[in-house]
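Following this line, the structures themselves.
What follows draws every value from the coordinates through simple rules; no lab data is involved. Only a predicted model underlies this, so the values are computations on that prediction, with no experimental measurement involved. Cβ atoms are built from the backbone, for glycine too; each structure is taken alone.
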Structure I
Amino acid sequence: MKLMIDLFSTDYGLMSLIVILLILVMAVFFTRLFMGKMKNVAQTPLE
């Protein structure tokens, strides 16, 4: 329980939470970006 209190009530806990959330958002964004690019490359015919 002390861990959760430190995570949400201290400045270093909140910054850690922000960094964790930012990394998760970036992972979702880059996964969708790369999957979309791979689909576009697979659909274009070779010349």
Structure II
Amino acid sequence: MTRLRSALTAARATARARRDERALQRALAAAPTQESAHEIAALAARR
């Protein structure tokens, strides 16, 4: 059971990371200026 639980936890973490990355990409694409996109990227890098 421990291996199964570990595998599920890893899969959830990977899915969460992918969702976060897609959200960041959408935010960067929707940024009104290049400077705004840079600020969004800088904030994301601080996490």
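For distance in nm of label points 7 Å out along Cα→Cβ at positions 7 and 39, the calculated result is 4.6, so let me know which of I, II that is.
II
On to the next question. Say we calculate volume of the Cα convex hull per residue in Å³ for every structure; which of I, II gives the highest result?
I
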